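A.B. asks: Some structures are shown below for you to check.
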Structure P
Amino acid sequence: MEERLIDNFVKGKQVSVEDVLLVVSGIKTPQELKEYKQKIGSIQSHFRAWIKSKGAVSEIIDENYMTVSRARFLFEYLWNSKPRRHGKGYSVAAAIDAQLDPDTNVTLGSCVALTGLYTILCIRENIHTVILASGDHVLNSLKHAGFSLNVENTDPQGFNKELNENYFEELPPALLAASILNSRGIDENSRGMHEEALKSFSKAVKIRPSYASAFNNRGNVYFELSNYFKAQKDYEMAIKLSPDFAEAYCNLGLALAKQSNLDKAQCLFKKVLEIFPQYEDAKRCLEVLEKTIA
């Protein structure tokens, strides 16, 4: 089911954002997908009941032209119902289960999971939102009546969050699936599931070819598997996509050093320190390399 959805998306076929975010979060069967759609419906029903409990205000909020107000109320409802919602975990499915958990102290997940849940509910509420992504961090940006409004789901004060948007790439909601796959790959690699991690990162960059962080992370898996040439290629792609990606420069230097290309590795470590003079990993790598050359 995951392969089919990803292939359809890459081919430009219309896919349900809800479906793709749930499937890459670990939903494997149509029956399970149906069950989670029902769970989302329950969350939406709880939100609408919460809105109605506000009395006369609800008559205004339900009007289509009050999109921003509905978006704010959705944000506030989620934080009020789960005031400790920011935690670990990338799965939107797990976040849905946590949202429905009667324990108010349960956490839902990382920026990826929280943004995924908010995105799905916004779509169901006819609220137009896109994704802002920078490195491994994501958040929502509402689009309404010619202006944008940022929603940082990891911060209880994050509605209408000010940020430097030059550091973020604007993406359609379905591309949040790449962030989930990237997080999944990091988790799999940390548990020694290297082949699974490679598949997750490869799917992430298939969905989002501009995803520098996923290329860098896949390179890290190849590096751990001692496939330094493939690691080099992924680090080079990460740098091509993000020319100020200090970690990728440092990783590329290590991959080149492992292939006995010490002079070029030395130049890369120096380049990192020119861009980021306080980058400690590059300092240590350069010191070790210079001792080796000497």
Structure Q
Amino acid sequence: MTEMNSNVLEAKKIKAYAELLFVAFSWALSTVIIKKHIGDMPFYHLLMGRFTVGTLFIFALQPSNVARIRKQDLKVGIPLGILLFGAYAFGVICLKYTSASKSAFLISLSVLFIPLVETIRKKTTPSKWIIISVVLSLAGMVLISGINGTSFNYGDALAIASSIVYTMYVLTLDRHGKNIEDTLLTLIQLVIVSICFFIAAVLFEGFSINHIMNGLIPIIIIGVLCTGMATLFQTRAQKVASPEAAGILFLGEPLFTLIMSYFILKETILFGGLIGAALILSSLVIAVLKKV
């Protein structure tokens, strides 16, 4: 019986890791799409449309979830939604001032923050595999910082701010979100983020439905694939995978972004940046094989 339970848990972990890698890829895809279209429409409108579509997608999966929402669900979902709003706001605004490939690697600094914060909170010694993975990723990020031949700028600072807020989100989700059904918690979060971006669009850009219609195709793509599905998969996967494992697996995002930025956005990629990407990929492989 114990062996059977162990096999079931192992299968759940593998599924969770696969879902987190999908999340990383979808985030990379959304970064490239947003970078490509950010000059075509106001970014708060773009994000409002993105999360509204994501909300509708999750609602369509289980419409009955609305009637099942409890007060305690809102106490968890609302703060998570606000943190998610902050992470995405910083992460998208930074694309106006820095490259997609560089921002992705800086945002992934959460991979360093998560195990460090968890180690301090739990007052435990990190495993050797966490240390090795973090050291490799840190070395990779040092090399990746000058990947486009540019220096540190305002957009880079916003990307780091996004990573800090996202670290808070991952840790909060891990501590308080495990007892709430996946699609229900995802729905609450996406509704809150949609409302926050609607308010931001009204206050800072002046709401216009024409802005949404002009960017409807990219909004639908990133709304369904990169928002609705990604948030659902992350919410479900983090009930099995540890915050440390989630943080390291999310390093797949800057790697995917690097590849797509080169081929789709035609961004300059220096050799040192490729070495950094290889180091980060190594930390990702260790995270999966050693099941951090």
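Laboratory data are not the source of any read-out in this text; all were calculated from the coordinates shown. Since the structure is predicted, the reported quantities are computational estimates derived from the model, not experimental observations. Cβ atoms are built from the backbone, for glycine too; each structure is taken alone.
A.B. asks: Can you rank P, Q by relative contact order in percent (Cα under 8 Å, 6 or more apart) and just name the one with the largest value? Don't jump to the answer; show the numbers that get you there.
C.D. replies: Working: P: 11; Q: 42.
Max of relative contact order in percent (Cα under 8 Å, 6 or more apart): Q.
A.B. asks: Let me ask something else. Thinking only about Kirkwood radius over Cα pairs in Å, for residues 175-230 alone, which of P, Q has the largest value?
C.D. replies: Looking at the calculated values, the largest one is Q.
A.B. asks: Ok, one more. On distance in nm of label points 7 Å out along Cα→Cβ at positions 79 and 127, which of the structures labelled P, Q is highest? Present the calculation step by step, with values, prior to reporting the outcome.
C.D. replies: Working: P: 1.2; Q: 2.8.
Sorting by distance in nm of label points 7 Å out along Cα→Cβ at positions 79 and 127 in descending order puts Q first.
A.B. asks: Continuing with the same structure: Among P, Q, considering only percent of Cα pairs over 25 Å apart, which has the greatest calculated value? Working shown, then result.
C.D. replies: Values: P: 53; Q: 45.
Once percent of Cα pairs over 25 Å apart is worked out for each structure, P has the highest.
A.B. asks: Out of P, Q, choose the structure whose coordinates give volume of the Cα convex hull per residue in Å³, for residues 15-134 alone equal to 154 when calculated. Working shown, then result.
C.D. replies: Details: P: 109; Q: 154.
Among P, Q, the structure yielding 154 for volume of the Cα convex hull per residue in Å³, for residues 15-134 alone is Q.
A.B. asks: Comparing volume of the Cα convex hull per residue in Å³, for residues 103-262 alone across structures P, Q, which is largest? Write out the running numbers ahead of the final one.
C.D. replies: Values: P: 132; Q: 145.
Sorting by volume of the Cα convex hull per residue in Å³, for residues 103-262 alone in descending order puts Q first.
A.B. asks: Assuming -19500 is helix-only ellipticity at 222 nm (-39500 (n - 2.57) for each DSSP H run of 4 or more, over all residues; to 500) as calculated from a single structure, say which of P, Q it is. Kindly include the intermediate steps, with their values, before the conclusion.
C.D. replies: Details: P: -19500; Q: -25500.
Derived from P, not from the others.
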